[in-house]
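Enquirer: Below you'll find the structures, each written out as structure tokens.
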Structure 1
Amino acid sequence: MSIGTPMLTRRDLLKLALTTAGAPAYVQGLVQRGVGQTADAFSSLGSLQQIAASRGIRFGSMVRKKTLIADPKYAGLVTQHCRVLVPGNELKWDALRPTPDQFDFSGSDWIQQFAKSHGMQFRGHTLVWEQALPKWFVPTINLDNAKQVLLSHISTVVGHYAGQMHSWDVVNEGIEIEDGRADGLKVTPWLIYLGPEYMDLAFHAAHQADPKAMLVYNENRLEPEGAAAERQRQAVLALLTRLVKRGVPIHGLGIQSHFVAETDAANSGLKRFLHAVEDLGLFILITELDVRDYRLPGDIAVRDGMVSKQYYNYLSFILKFKSVKTLMTWGLSDRYTWQPKDNPRNDGLTGRPLLFDANLRPKPAFEAVMRAFDEAPRR
């Protein structure tokens, strides 16, 4: 059997969490048809964005311009299943700023137009992050010009898409406990040059440039159980509380949700944290969901089963929070995923962290997400 094109039997499928009595019709159809069919065979079952929308949720994915252009079949999969698109790289500083005085919106404009032409919304990622900076940044930015450069960047970029954005990740990954600060803030150039108030400045600038956009603080490593994740959650909660109390125009928390299949992501610590975030009056967005399988056994049926179980368990848990109205995966197909490069398997096998395999065929994870949406409360 080819690794890229697994064929699961009816027995396999029933073993992989599809034995629930009274399963929805689309699940029964998947069992009858088998997983090893092309995505086109499932069009009669609806799409992720349709079933999510029926529960008041916007479903979408990260995309890249070059992928959509080079792969029409993948582009078709995206248009079938997504209601929101977010560029993977095209809105990061190194893509937008070839020089300190120039902006290049060609890549992000292309994706924005693609989204608009297919009736989809557009998300912005990301305005402030210490990574993906252009080569000119370090020798150019200093104490004297850092504030002006930051505010000018946000004003120009957010203003370019004013009135056209679903939401912006204004600050990305601003917490790093290991950096040793009492407040948990990550030591970045912006913190060094501007102090902790750089976040306030960024949110105010983004709101001024586009008062209609939802402004989000986006963070990673919030889901797992254990002491490390709890410290991360508490630092983020303290940060959000400070921002809200100071009247900073922040509207939501983005939870990236990159985690391993073995994680208990539906734990009591995360539950308390989410309730506390909602108590601040903030929306919760799932912004970069994928499930890492690099430590799982090589057998595809076992791997896919554990990954799909994680998707279902996590989404069944987090979609009970009615402030969760946006859910984004970091890609749709294993054909285009960052995980094998950043988290390679020791056995050399290809990672399978997403909802469709490398041949664009639905996997058990696809069914798991459909089922979680179907069972989610309406909002």
Structure 2
Amino acid sequence: MGKPFGLYVHIPFCSKLCHYCDFAKTANFNADHQKSYIESLIKQLSVWYSVIPDSRQFTSVFFGGGTPGLLTSEYTELMTLIGQRAVHDVEVTLEANPSNVTAEACEVWRSLGFNRLSVGVQSFDESGLKALTRDHSSSEAFSALQKAANTFPLSNGDLIYGWPGQTTDSWLSDLSRMVDSGVNHLSLYALTYEGQTPFARAQRRGVMQAVEDDRLAIYYDMACDFLRKAGFEHEEISNWSRPGASCRHNWLYWRGDEYIGIGAGAHGFVADGSNVGLRYSYPGDLRAFLRNEIQNSVSPKMKDIVLSTGGIVDSERNLESWLLEYVGCGLRCRDGIDINLITEKGYRLRESEVFRRGLRDGMLRMQNDRIYLSENEWFRETAWSLAVADCFVVSSI
């Protein structure tokens, strides 16, 4: 396999909007919207193909949303196009809700080339499902996970912790049932109150209150302990896997590798000849996305490709933002950060007192020109990332 290279495909359609979700999504659509959207994705990807060398093959593909599991055979033409630029053992993930995971749907997805299914369960507790405004039952969720585990070589289940009314007993029960389902990868997220979601608006009005960080840390520590004993490896603050079942696509984000993003609300990162690469995004509004006239670019420059396909370039990106991004992603996973990679960008390490204290207390570790944050501190990665990034200063000429 060559250098990792990925594709992210955003599918914004949802049968119901959960009140905590801040991703680009809509429940106001019809079959014509879906058809036009897939056609737009094909046009977008075709333009990218016109400038990406044939030698750049996708090592992983991820269909996120929204609810990609709402569609099945509608993906046929798009998946055929993707297959033209994929390595033979490409990892192809589809996100689905429990109600989407039927035997028939699984059969179609597998026939199209999907080999990893990620099921958004969020909780097995009926009161938790109600609090999180989910539209499935606990038994439906468990059944969907079992189908995923029995049908796909790689399978994932999502859980959310920190919802109103959650207890340590209910969290332990959620973890136990997830392990019992047979899936080989878990994603566990602390509930956040973001943007203009109903939860965020309720919090601003004082109707809802976020669980304290200390309480969230207890849930996090419980998960670390329980899943370690169950044979799962902790990869990143929110992700655990059985040996050999790590999500290849996730590591693109955590290691700063390249990936194309297509679709409403999608983000991408590609090399553009600069020292920091180019980050871009597409508008999240479905109708604005569909109104966009995708053009074949007359320029091979990555910025022009993004603009010709309706994207927005992050023009404020610079070396400092690259450093914060790299340190933040690296410290929250088992990989840590590569000191040599940072110094190659023109920095040198100048240890601060906070940094030295972290080393003394075992919260930080330096080994083989890498810096690692201890697992129990991943939960406080943001503060540590700022502290560690401050230790890298621009070298004098």
Structure 3
Amino acid sequence: MRSRLLLLTGLLLLAGCGGLRMERYLHSGSDDWPTFARTVAHTASASGALTPPLRLAWTQDIAAGMGNGSPVVVDSIVFVGTLRGELCALSVSTGKQIGSISLGEAIQGSPVIDGGVAFVPLSNSVQSITAFDLFTGRPRWKKNYGDVEVTPCLFRQRIFFGNTAGTFFSIERATGDVRWKFELPDNTTYKGIRSSPAADSGTIVFGADDGRVYALDAESGARRWTFDTGGPVIASPLIVSGTVFVGNRLGTFFALDLSSGRPEWQSHTAAPIYANGVPAGDIVIVGNLAGEALGFRVSDGMRVWRTELEGPINAGGAVAGGTVYIGTMKKQIYGLDPGNGAITWKAETGGRIRTSPAAAFGRLFVATDEHDLLAFREEK
């Protein structure tokens, strides 16, 4: 891996602080974390183990905070989108900035990296999705679909996302042309979409401010089912083995059948849930704003453990081997045993964590609202 990192670093071109261009397209590999929560189903599980205790490998100032997505990692490069509208690329091994480009006013979700192209969501900008070619250093296309505050889902060569006005889109990867769009029913005050969509088995699933979870046919946009959770859904869904897991702002965590939307179980927690769930074997783990990390049995929703982490949990976790890593608004990142919730590692980050971590290439990447990106690695 070390020789690969050194080779790739030598192949990169820094085009000044106002540019981002690489000398070749990036190659996908088994270690990559190319989108929020790594996969289109939001499983957030790394390909290899990352066993605590961890030590800080490097810290880099990225000049602005991050939104509700996560860092993404492809071919030994870590990419972050910032609330200042910049797409930044850094070396996984050293943290040295390779380049950055300003694309708009704010990137709330994560970029999606595919075949040397970064698909970047934007809010408060003229263009709300930009397909940025990392080889040429120029956009392939950029178009306006309203304010987008989610991470797009790249599934079957199409891009899926919703906007804050309550319209959900399917667009062509190559051109950005609209394939279909779906308008949330009922013109209510709470109509926005701030839940990043997940995909599996030809179905796209997302939550909305109106309190419902929607499942659409990926090909046609036809509604397969709707489930009313009773409270706004900001959290992004997780799909595992035909079940959708998602929480709402009333603090209730749901398991829904992917094919029908039928509730399999639900459990009420002590505070709003903004974080996506993460799976670890037969346990699904989610955090809430009361600072509780909770482990539920996938099959029946029985709460197996509850661990207090001393600060609100705003974002989902990352699983690497036998550890789930979760950050808090109290400026700490924790490692937990997913089987029993025991704390196996903790580190101070110097800033609140609003963004999900990513685990790739033997490192844990954590962004803070103090504009820092931190990389941790095993002590050995």
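Enquirer: Compute distance in nm of label points 7 Å out along Cα→Cβ at positions 94 and 286 for each of 1, 2, 3 and report the one that scores greatest. Write out the running numbers ahead of the final one.
Expert: Working: 1: 2.9; 2: 1.9; 3: 4.3.
Going through 1, 2, 3 one by one, distance in nm of label points 7 Å out along Cα→Cβ at positions 94 and 286 peaks for structure 3.
Enquirer: Tell me which of 1, 2, 3 gives 24.8 when you compute mean count of other Cβ atoms within 10 Å over residues 62-69.
Expert: Working: 1: 18.1; 2: 24.8; 3: 22.1.
The read-out was computed on structure 2.
Enquirer: Work out which structure the value 57 belongs to, where percent of Cα pairs over 20 Å apart, for residues 166-349 alone was derived from one of 1, 2, 3. Write out the running numbers ahead of the final one.
Expert: Numbers: 1: 57; 2: 68; 3: 53.
Checking each candidate, the match is 1.
Enquirer: Computing distance in nm of label points 7 Å out along Cα→Cβ at positions 198 and 294 for each of 1, 2, 3, which one ends up highest? Working shown, then result.
Expert: Details: 1: 2.7; 2: 3.3; 3: 1.6.
Ranking 1, 2, 3 on distance in nm of label points 7 Å out along Cα→Cβ at positions 198 and 294, first place is 2.
Enquirer: Work out which structure the value 52, 48, 31 belongs to, where Cα extents along the principal axes in Å was derived from one of 1, 2, 3. If you can, show how the numbers build up before the last one.
Expert: Working: 1: 66, 43, 42; 2: 60, 58, 45; 3: 52, 48, 31.
Structure of origin is 3.
Enquirer: Upon calculation of mean projected area of the Cα convex hull in nm², for residues 238-309 alone from the atomic coordinates, which of the structures 1, 2, 3 produces 4.2?
Expert: Source structure: 3.
Here, each number is a calculation from the coordinates, and none is a lab measurement. Please read these numbers as outputs of a predicted model, since none were measured by experiment. Cβ atoms are built from the backbone, for glycine too; each structure is taken alone.
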